Each structure stands twice: as C-alpha cells, then as structure tokens.
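Multiple structures follow.
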Structure P
Amino acid sequence: MKKMFWTLMVMLLTVSSVSAQQKPLVLGKSHAMQRVEVKNHYLLLPVQEREDNANIRVLVGGQQVQSMNIRLAVDKVDYYVPLDIQRFGTKDLLLDIMFYGDRRFTGAMKDFLCWQEMKQSNTFDTTNREKFRPQYHHTPAYGWMNDPNGMFYKDGVYHLFYQWNPYGSMWENMTWGHSTSRDLIHWETQPTAIEPDALGDIFSGSCVVDQKNNQVVAFYTSAGRSQVQSMAVSKDNGKTFEKYAGNPILVSKEEDFRDPKAFWNADIQRWNLILAVGQEMHIYSSDNLKDWTYESAFGKEYGCHDGVWECPDLMKLPVRGTGKQKWMLICNINPGGPFGGSATQYFIGDFDGKKFVCEHTDTRWMDYGKDHYATVTFDNAPEGRHIALAWMSNWQYANQVPTKQFRSANSIPRDLDLFEYNGQTYCGVTPSKEMLALRGKTGNKLPQTGELIIDLKGSTEITFSNSLGEQVVMEYDAVKNTFSMDRSRSYASFSEAFPCKTVAPTYGAMKQLRIFIDHSSIEAFDAEGRMAMTNLVFPTEPYSQIKVTNNAKVTIYPF
C-alpha cells in the first residue's frame, strides 16, 4: 500500500498496551460498572461490530463527563478505538455501562471479552490496514464518517469538518471531525472540533467566515430529544470552537429540522440561512448571525419527494458563455435517488434574499452515480469558486462496506457552474484544477490509482477487469446521448443493493471522458463538465486490464 495522502496531527502512533482494569462490577443482566485507574493517555475500547450498542457513561466524582454508544466486544475483537481518559484530569474514572444485546445469544455478561481486552496506552495505532482505503480521497484516520460539514477556506487553508463517530466504524455518536488542506488533495487530521452536549449529538451544518468580526461561525443541528439549531464561534481560524451560550438559536415543531447552511448574500448585504425541514427547504435572513427571520419555504411540487430532504446549499453561479448568473439550490435526498438510496438533486432559478423561484419542473441530479450524497460547497472559496465535496457512499449499504478501521471517503473536489442546453440551464460539474497536480508520467498499464483521459469517436465501451473475472463496464452511447457504468460483476457480497448499472444523460455529444480511479472508487466526468458519475467498487484484487472499443484514444496518468 502506498503512503496515504493524509497525516495525523495528534500523537496517535504505535500501540504500547498495558492491562488497565480491575474486574467489572456486574449489577444485573445488562448493567455493569468498571473502575479505571488512569495511568495512560488512552483507554483502548474493543469493538465487535456484529454486537448491539452498549451505552457507556464516564463518571468522575459521581458526575457524568461523557456518554457514548459503542459495540463492546463479546467474544471477538474487530478493532480498538481510543477514549482519551487523560482529558478528564483525574486519577480515577467509573464507567457505567448498559448492554442492550439479547443475553440468550451473547451469554453471561461477566464472561464478555471486553473486560479482558480493555487496555491503556499512551498511543493509538492509525497505520493503514485497509486494502480499500483510498490513496488521494479524504478519509478519516479511523472511525465512521458521513456528511461533509462546515467547509470553509481562510488564509490559504481549506477546512473540512465531517460527521464522525470516534468510537466505531458504524454510524453513531455524531461529532464534528476536522481535517485541513492547502491543496484539496493532501489532508491533515486535526483534533476533534465540536462534541455532543446536553442538547444532543452534533449533526450536519456549515461554517461562515465572518470577515467583519474576524471569526469563523459554525451552525449545526443539535440532535437530542428534538432537532434544534445551534452555533459556535472560533477565534483561531477553526482550530477550536466555543458554543454560543444562547443555544439553540432556531427551533421547530417539525421532526426533521436540520442541516443549516449559512452564507453572506452580497445582493442584499445580509446573511441567509437555508434549512432542510421534512420535504421542504426553509429560508431565513439575519444581520448578526444570531437572530434569524423566517422568509419563505421552497419544495412543494418540485423535484423528487421519495425521501427526506437534507443538506441544502444555495449559491449564485455563472452561466457559461452568456454573462448571465442564476441561483442554484442543492437538495440532497434519502431515499429517492435515481438508482436507489441517496443522491443529490438541484434546482435552478432566481433568489431575491427572501424567496427562491425555480424555473423548471423536472427533477435534476447533480451526479448520476450511486455514491454521491450530502454535497455542499466551501464558504469563502478563492477566486469566487464554488467547490463541492460529497460523501462517497449510499445509506443502503454504508455501514456494511468491506472495511473496518474506517468507513467512507469524500469525493474528489468539483467546481460547480451552469451551462445551457436546448434552451434549459443545467449544473456543470468539473474536477477541480488541483487534481491536475497529481498526474504522473503517462503509462501503458491500468494503475490502481490515477486518471484516464479517453478521446471518444462516437459510441464506446470501456471495461476494467482483473484475473478473477470481476469487471466494471462503462458505455457511452452517442445515439441516445447517455453514459452508463455497470458494476454488477464487481465484488458485492456485503449487500444486495450494491450491484447496479447507473445511467446519465450527457446533454449532447461527449468528446472526451475523464475517469478517476482509486482503490475503491471510480468517478467519471465529461471533460466539458456536463456529466458526472460516482460509484464505489470493491474488487477482490485490483483491476489490471482495460479494454476500449471503437478506436478511442486512451491516455493514462498514474498518481
């Protein structure tokens, strides 16, 4: 495995384990307590993914200082996750643990393997142990990741926050993880940004660069007994955040009320905020980022409504070659995607700071793959760019993909704009220019990681395959003006929902195709930015052969 394009900024290196605990205090069929004498930085908790969650309350002097859900090992350890016990500033802790699994299947609690395997260490090993971990896509150093959150650019640095579970590689304990980059390719893991509190877990949201007050302001959903909106302020460029004492800042009677996206609207010289509320988007405005006025709702009778609307974004974009600008509203939906599960739809229209008016009635998808979701853009991006990242997975199988140390990656960065075709305006999606820096010298073999440029001469079929007969087949149909990707013969035993063939319109003839391949993904783009398709693949062994029909010219750039 080649070196990963991320590094860990905190000292989590080689494990030096020592047994840590006394015997557990078994208090019933499902309740136990474990005393911990703090000797090292981390308590390494053993995880077994097939088990049900256990709830751990960390108590200091009888007071709860942290709570998390974790699949503690019963008879097998899949991996370990670190709990920072030094942070509590005490010599003794009490873990109050409630198990929710069925004892008929798991056995007596006193015999659980977790009691023997809890260990203390001053370090935690994050060396890559996954053959499917991407080389040049952003991933968490360990644990589960889903939606990109709070992305902004300031002083030469891109900040990416993300939905993160520090205590397992399946969805739980939503926290804002944090990574930074100077080129959108090489990412450095930073300390945890925003952690759960009494209002709930920290769900998705956004950050804005408040130039006037020289601060970064984060907006996020606190998901507890209800979903409410909260804010936090950073005075050190996003390194640390202080939660606003007046939280929550927005509340609702609606059950699904989340994912605030705030932005400065230069047209009205005010802040706007857009929220996902059930199957609508609600729009607000503010002068001070604290007090928000409801302006309008958008969504009824527009787009796909087969699932819950989530993770909105709203921006003004240029229309290529016209001198015009229009507004685009991004709406992620799950389920309801064109090929099942999660997907990103968008709407083109006009926005006056109060009301968004859509100019079309058809449903439009930003990416026609099956693994492109929760798409949002960076605030304050340089050169007026609108740079988007997506979560590269699908809720139908995200918890089951064949990795353990981590789960999920982000898509490559993409620049968004608009283009016209047959009198209609559509979203253009182009790989960000930073991707060009990864190109090595051209080669003749299909690399495990790299970019392929395919010059098309009409209808063309492209096949990636390996010696086991696994393959992915891509086809450009110049008559129907479509592009498809069939991964049905790619390894997919972990989920019946994984095998699929995805099909996209190309909005005219396609002359050149750009394909980005990594250890577990294929992203295909029309070189003119009129088609995008993102799909995961998990070949048992890497694809090593490429076959192209119709004399299409192939240029291979290994990364």
Structure Q
Amino acid sequence: MTGHPLLSTLTDPDPRRGIRFYDGRGGWDFSPYPVLARAGFALADRLRAEGVVPGDVVVAATGSTPEFVTALLGATAAGAAFSPHAAPALFEDPEEHRRRTERTFDAVRPSVVVTRPEWAGTFRAAATGRHRPRVLAVTVGELSADPGGRQVARPPADRALVQFTSGSSGPARAVAVSAEALSANIRGIRRWLRMEAEDATASWLPFHHDMGLIGCLLTPVSSGADLWVMRPEDFLRSPTEWLRVFGSGSARLTASPAFGLRHVTRRVPHEALEGMDFAAWRAVIVGAERIPPDVLKDFAALLAPHGFASRALLPAYGLAEATLAVTGSPLDEEPRELLADRATLTVGHRMRPADDADRAVPLVSCGRPVVAGGKVLITDRLGRPLSDGRVGEIVVSGPSVADGYADGHPDGGQERPERGGFSGRQFRTGDSGFVHDGDLYVVGRLGDSLKCRGTTVFAEELEACLAGLESLRTAGAAVLLGTAHGVDTAVAVVERRPGPWVTELTELLRRRVPDLAVVVVAGPRGTVLRTSSAKPRRRAMWEAHLADRLGTVCSPAPSAAAAAAGPHRTPAPKSRAL
C-alpha cells in the first residue's frame, strides 16, 4: 500500500473526524472515519471472497452515501482499482441508465459492482452483456458490525482509479489513473490550499465526477479532515443549507463549477444570509471550461456583507486525464482578469489587450501549475511550442497525468476525439488557451469553434453574450457550432417558451457572427443536456438537432440554398481552429 493516499485513513483513522451527510431535512448524519475504515476492511474481505485480486476493477454505484466511501476504502484495501459510476437518478429513464451502465462495464470490465440494496436489481439487470460483474449490495451498518473483518491491505496494482471524463464533447471516456498519479495530484492540491487536518471541506458535487471525487472526497479524506456532503439534488433545492456550513465556521474549503456559484446568486436572497459569517471561508476552487467573470463578481458581492473575501475565489483548470487539478490561482490573491481582443484569439496569433469594447473578450486567469513537476505548454497545429501570449492548444505534462484511456482506443472511434491524446506523461487537451505573465488563460474547446471572417469563434464566448440578455437571465442556454447541410451554423438552445426574446437573440448572434447561419431552438427545462458538472453536452445536442429531436426550431433550419440566399447566411469556409 506504500504510496496510496488512502493508507492512513484505513490504518490510522482519527475518531474525532469523519464525514457528515446531509439528510435532506436540515440535519446531518455523522460517519466517523474509524467506522468507515472498519466497514472498508470488511468489504475488502467480501471482495476477496468473490475472487477479486490486485489489478481487478471494482465499480461503486451508491450515490453520495457512506457506502460509496466504504466501497472506495474496500477496493483500495483489496488492492483493486476503484471506478465510480452514477446511481440511478430519480427521474432518469431506466433504459438510458441501463445503456450507460453497460457502456461503463464494457469500458472498465469490472469484477464486482458495489451498490446499495435498493439498486441491486437495476445493476444485476445491466450485467448481462459481454462483461458480467457480480453485484454486491451493502450497507455501512452491516459491514461495520462484521466482527470478522481483517485489517489487511494488499499492495495496489498498476491502476488505483478508473474515472470518466465529463462527456461534454463526446461519449465519456474511461481514464486509468495510477496510485502515483493520484498521490501527486492530491499532494499538489493540499500544498496549493495549505490544507491541514483542521481544514474541513463541504461539497455538493457528485462523487462519480472527477472534481467531486478527487477534489472534494479523496483529498480531505486522505488528509483526515472533516467533510460535509450534500447530494447535488439537495444543493439545487436548498443552496442556503450549503452556505450555512461555511457561514457557521464548520468548513473552510470547497470546489464548484461556475454553474454552482451562479445557482447560489440566483436562488439565495440576502435575508437568508442573516447571522452567517464567511470570514473563515478560505478557498472556493472554481473550475469550468471557461470561467465567466461576472459569476465570480456576483457571488462575491452577495456574500461580502457577511465577511466573504473575493480572494477566496480560486479559478482553476483541470481534467480527468490529468487526474484532476492542472493549474490554480494563488491562495490569498484576488482573481486576475484581462480583456483580450477577440480577433487575436485564434491559434497561432498573439493575444492583444482589447482597445475597443466591442472587440473585448473578458478572460479569467486559471493560475499556474499546482502539482510539483507539472507543466503547461501551448502548441500550434503541428504540436510545436508557442511563446507566451500566443494562442494554441493546451498541453499538460507531469507526474499526475493519467496512464491513458482504459478502453485502449486512443480516439474512442470518434471522427473528432474529445481530447487530443496521450504521449507518456503528456496529454494534448483539445482546449485552446495561452499563457500571459505566467498564468494560463483558457479560451475554449477547439472542437466547439468555427472560423468567422478569419477569427476563431468559440461556443463559450457566444454563451457569454446570451447570458448578458436580461430576457434570458434565468433561462438555461447553450450554443452549438458546427456544419449543418454544408453550412457553418450557430445554434442557440434555450430552455424557454418561444417569445419576443427569439428575435432579440437572433439579431444579437447575427451581429456577432455575420458569416454563420443562426438557428434558435426553444424547449422546456432539460432541453440543454448537461454533464454531472453542468457542462453543456454539445456533441449530443448537435446530433439531436440534426435529427430534429432537440426542441422547437424558432427560426428556419438552414439549408445550403437558404444559406446562400440571405446576406447573414453566407457560407463560411469549412476549416476548423485546428
């Protein structure tokens, strides 16, 4: 077990600390670390009895529960690789969950699936394909009461973790992470946050997502620090309860996509914060494809009257293929922002500050590498390094880069792979950005961009324009870019009934991207497909749009003939950013 970050939690748990799980009714249920460790060892015995050996994969599908932590510790003690999987959601189509589960089984080939009793039948029904793992239904109460649990931990095999990418730009990919890479990333996060055992974390992120798993579960648990856990659905219903943990001084650290901060500012009224004190809240790691500056400012403004310091906001960049964290903003410094000239945000160009408000694109710094030995490189189309200030593909390297994709296919059979690819401890991310004064600035995904009048346009930038429309302030929205019927097209997907806003939005996009066809699609809540971290699933929505099953088209779908007829629909070249 040497080198595995969970070793001390298994063998020397602090009885004063543990994990508190929100009960959905305003209370918290406490699971001390010794109880979770005892249950983990008991589960390890059961896994061995099922024939699990070092190198096998154990899948956990329990939701954000004590059983998930037990499965993590049990798989670790058995020397197996651990792989998280989403439990069935309340309103999820059972057939869609079965298909997703079968894809997971095909990718990671698990020996055993650990779940809660109420979901055992669901996973047994899904274990009928080429790979048929055994299903264990467990509870922490049952396992921790087992008197026969042996506190024996086997050495880990090459893989410690198999986690999945978010799936925002294509099918989610299984990523194999070694114990060394996992430890390096956790050490980097702890050093970045100056994290000690006294620094409690609170999180609503799902455990099966890399930010929730590595940043908000494994890091505090391996540090022996207290952890407060809400299920995502409870956070969405009651974001004030999440804030209350920090406002009472119980927790100091957290991480969230920008969506979570925006949800707080939209749902939490000022009067709900009375009596809270956020002065001790030290770090809010904010990770997203591209971080909207207004989200940071609005969140800080809401909490500032109650002691929150904006320097606690730490914009960051990370991805599953690098275990999690790549870069992060320095602790105790204000977030850095610059206004770039959008015409220069094209691969190979040198970024210039904007001298015209109409051409300005606000970008937030994601800081510098947080893992010792980690590096960020910006490259051109041919993979050649670019100097500071030039825009190109973000390439990351270092000891926390994963071993590769667990399914063994470098591009997953996709024509346009979600990410660029592995080469040893180096990974081409498929994301565009540049380095300025030593800080990384993320521009957007290269696969979600098009050329318009010689300038690269990113979906994230157009979404920021939509967010500025007062008529769409509370509506879910996403922008898709691609070629439909031979014409380069921008599709705005909005969760709202058709109305006057359609004309306003269409005119806005036509001014911003005059060489692209513009289509507006409206639909009910849920039309904008999202990942577990609330990123838009653009590839899936684009395919649904082409199949006429995404929503109500409020402006005519483009055809080659129609595009050529209108002045605002002149076909653009079919070239991509790369």
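Out of P, Q, which one gives 0 for helix-only ellipticity at 222 nm (-39500 (n - 2.57) for each DSSP H run of 4 or more, over all residues; to 500) as computed from the coordinates? Derived from the structure labelled P. In this comparison of P, Q, the computed figure 2.0 for distance in nm of label points 7 Å out along Cα→Cβ at positions 251 and 275 is attributed to Q.
Can you spot which of P, Q the value 1.00 was calculated from, given it is Cα Rg over 2.2 N^0.38 Å, for residues 299-538 alone? Attributed to the structure labelled P. Tell me which of P, Q gives 2.8 when you compute distance in nm of label points 7 Å out along Cα→Cβ at positions 107 and 483. Checking each candidate, the match is Q.
In this comparison of P, Q, the computed figure 0.60 for FRET efficiency 1/(1 + (r/R0)^6) of positions 187 and 507 (r between Cβ atoms, R0 = 35 Å, to 0.05) is attributed to P.
Every read-out reported here was derived from the displayed coordinates using simple, explicitly stated rules and does not represent laboratory data. Remember, predicted model here, so these are calculated numbers, not experimental data. Cβ atoms are built from the backbone, for glycine too; each structure is taken alone.
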